[in-house]
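In the part that follows, the structures are each spelled out as structure tokens.
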Structure I
Amino acid sequence: MAALSFARVLASGFGAGFFPVASGTFASLLAVVVGAALLWLSPFALPIVVLLAAFGGVWAVGAAHAGDDPGWVVIDEFAGQWVAMLALARPALAGLVASFVLFRLLDIVKPGPVAWADRQHGPAAVMADDLIAGVISAGILWAVQSRWPGVLG
């Protein structure tokens with residue numbers, strides 16, 4: 001195992017990436033819990049953390065010499081899940097579940113631009129596919145809330 005550095009700790013989502021099964025899904029679930037707390041705390045907390053995770057993730061993946069998205073790198077799942085949650089006004093259960101399911105579905109199926117980003121190389125590309133999946137998820141959640149106010153909480 002490589003030496004433990006701050007970059008590796010951050011890239012692994014503070015160790016979540018070393019979960020033995022489905023580390024990406026596990027990281028997304030943790031991100032939902034942390035994101036819900038951030039939404040509850042302040043309307044500004046989650047956007048700030050999204051920016052820190054996105055830029056910090058690019059740095060961490062590069063500094064940890066993680067290559068092309070090894071399984072233990074899950075900072076991208078955290079950032080993408082948090083982007084999806086930006087569409088939520090508050091941390092209601094229906095919205096949290098919807099954001100998790102949508103993000104994981106798009107991250108796994110990788111439609112259109114998500115697949116394109118996944119084929120790229122380098123630290124920014126490791127982050128890009130999940131950030132794009134998060135943006136698409138947020139757009140869908142926003143559209144659902146616009147059409148059916150209150151359905152997501």
Structure II
Amino acid sequence: MRPGLHVRRVANALNLSTPAGLLLAALTSTPLQKGPDGLIFGTNYRPRLPVAGAFTVGNVVLFRAERPFIDSRPVLVAHESRHATQYAWCLGLPFLPLYFGCAAFSLWRCGNPGSRNFFERNAGLADGGYAELPTIHRWVQLRNFLRPVALSK
């Protein structure tokens with residue numbers, strides 16, 4: 001394993017994000033398997049939330065799919081691996097409110113929680129299955145809404 005990936009694994013263990021991911025897997029009866037680059041894969045994740053095919057908590061990546069499907073998607077695994085690195089950079093669990101704040105901003109800007117989300121863009125939009133959507137000009141909509149209505153005679 002590359003030294004940077006080892007540092008990420010240790011950082012995410014110490015910042016409690018990987019233990020939180022392991023606890024989530026245990027609470028949801030999600031089976032775990034060793035993945036590449038110090039990642040731990042949870043397969044057949046069943047709870048409804050979050051609404052995603054895969055998501056990462058520390059070095060734990062929870063997939064709704066089985067291992068053969070996961071292994072056939074190395075680009076998706078690389079995307080989720082970048083999220084594991086983001087947990088290390090954000091010092092662990094503070095990543096979650098930062099991520100959800102960026103998702104809310106993205107939802108407001110383009111109607112999609114991933115397209116304008118800093119963390120998804122940094123992890124590779126297309127690699128994670130996200131489309132690059134145009135922004136909605138909310139400021140123009142707000143300005144037009146607040147503009148006085150001209151009365152006609």
Structure III
Amino acid sequence: MRLALAFLLIALAGCRNMVQQPRYDEYETSPLYPDRMAMQHPPDGVVAQDLPQQLAADQRPPLTKALLERGRERFGIYCTPCHADDGSGDGIVPARGFPHPPDLRAARLKAAPASHVYDVISNGYGVMYSYADRVAPPDRWAIAAYIRVLQQAPEARP
């Protein structure tokens with residue numbers, strides 16, 4: 001019993017130290033480094049985690065039939081539940097009470113650049129959350145290209 005009580009007291013005493021650990025702010029001096037600054041440059045060869053994502057965002061693939069097919073497939077998987085097959089926004093999710101997304105065939109979205117669609121897929125917009133962790137950057141461009149095809153199609157379902 002005494003051993004358990006001693007262990008509990010040691011554990012509780014350690015918790016206080018975990019909350020109030022010493023730290024340095026960004027531009028504060030520190031005796032740990034030769035230049036006496038707490039904030040250090042990253043070592044040579046370090047690559048930012050989002051650099052591959054950013055490079056893929058900047059490299060829009062050429063428009064091909066394979067890209068459109070991939071976009072149609074990905075649109076069917078990720079976008080159809082809310083936006084419907086034709087992009088009207090009358091999918092099964094809004095039919096069950098979720099707010100209706102905009103009609104992708106609306107004039108305002110037809111005038112928007114494809115990079116806007118890419119950005120909305122990446123970061124979300126309104127009640128739509130980000131799909132960046134689900135849809136790879138090349139697939140975002142494929143979906144954006146397919147949405148352009150939907151916008152050019154007549155009002156009938158594709």
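FYI, it's all coordinate maths here, none of it is from the lab. Bear in mind that the values here come from a model prediction, so they are computed numbers and not experimental data. Cβ atoms are built from the backbone, for glycine too; each structure is taken alone.
Out of I, II, III, which structure matches 2.7 when distance in nm of label points 7 Å out along Cα→Cβ at positions 7 and 79 is calculated? Among I, II, III, the structure yielding 2.7 for distance in nm of label points 7 Å out along Cα→Cβ at positions 7 and 79 is II. Each of the structures I, II, III was assessed by volume of the Cα convex hull per residue in Å³; the largest value belongs to III.
Taking relative contact order in percent (Cα under 8 Å, 6 or more apart) as the measure, the highest value among I, II, III is held by I.
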